[in-house]
1. Which structure, out of P, Q, was FRET efficiency 1/(1 + (r/R0)^6) of positions 2 and 130 (r between Cβ atoms, R0 = 30 Å, to 0.05) calculated from, if the result is 0.15?
2. With helix-only ellipticity at 222 nm (-39500 (n - 2.57) for each DSSP H run of 4 or more, over all residues; to 500) derived from the coordinates and found to be -21000, which of P, Q does the value describe?
3. If Cα Rg over 2.2 N^0.38 Å computes to 1.09, which of P, Q did it come from?
4. A value of 1.1 was computed for distance in nm of label points 7 Å out along Cα→Cβ at positions 10 and 26; which of P, Q is the source structure?
Structure P
Amino acid sequence: MAADDEIQRLLDIEAIKKLRGQYTRAIDTKDWDLYGACLAEDARLATDGGVNEGRDTIVTNISQALTSAKTVHHLHTPEIEVTGDSATAIWAMNDYVDFGQFLLRGYGHYNEEYVRTDEGWKIKSSTLSRLRVDTEGELPNR
C-alpha cells in the first residue's frame, strides 16, 4: 500500500472513531439533532428493542424510548476495516440504562457499516449483539 493510501486509511479510521464517539455522546446527552446527523439517510439499527430503518424513524423511536432514561454507553477496542467509500467495524460495548424502577447493564458488541458521504462518514447499519445483560427492578409498561 502506498504511503498516501495508508495515511488516508488511518485518517478514515480516526474519522469513524470520532463519528461513533459523537453518536454515543448524542444518545447519552439526548442531543437528537447530533444523533441524526451521525446516521445515513437509509440507516438501519437493530437492537434488543427491535429493528428500525431510516434515519428519521430511528431518531424518533430511539428518542422516545430513551428520553426519560439515564444512559451511559462505552465503546472499546474497535476493529475497523476501510474499503474505499465504505467501512465496517466491530466495537466492544457496555451500557447502563436507568429507567428509574428498571436498570439494565449490558455487555456485547456493535457490528457496524459506514458509508462516506459528501458530509463525511455516516453510520449505515448498526447491530447490537449482547453477550450478557444484568437487570434490576421491573420493566415499566409501555
Structure Q
Amino acid sequence: MAVDVVDAACDALVAGLDGPSLRILAGVSRRHADEEVPEIVEAALRDVDLPSHPRASQDAEEAAIRVLAARVLAGLLAPCGLTGWAFLRYGHDTQPLAERLVELDELYELVEHSETTHGEIDADVRAEARRIVQTSSLP
C-alpha cells in the first residue's frame, strides 16, 4: 500500500498540488516505499493541507477503511478484497466501522453451503461501502 501513496503523491503533483515534502514523497522508489513512505507522508499531507492521523490511531484506522470502501465503489477493488482485508486486519476483535465487512467476509466463505450468491454478497458489500463513505468524519 505504500506504493499507492507514492502514486497518489505523483498524481497530486500532476494535478497542481505542490510542496517540498510532497515532491520528496513522489520521488520515493517503489522498491523502498514501505520503508520511506511512513517517514515523509505526514509532512507531505501538511504540504497540501490534508489531515493526517497518528499511525494505528482510531482516526487512521477509520480513514483506511473509508479509502478502501471508496476504492470498491470506484471499481478499483473487488468487494471480496475489502472484506478480506477487514477480516485479516481486525478479525473478530473488529473495529466498529469494519464490523459488517468482517461479517460479510464470513458469508463469502460459506457461500457454497448457502443459497446466497457471490453477486448478492458483492451487492451487500457495495451497500456497506456506500454507508461507510457517506458517514465520513472528515470535514
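1. Only structure P yields this read-out.
2. Label of the source structure: Q.
3. Checking each candidate, the match is P.
4. Answer by label: Q.
Quick note: the coordinates plus some simple rules give every number you see, no bench work behind them. This is a predicted model, so every value here is computed, not measured. Cβ atoms are built from the backbone, for glycine too; each structure is taken alone.
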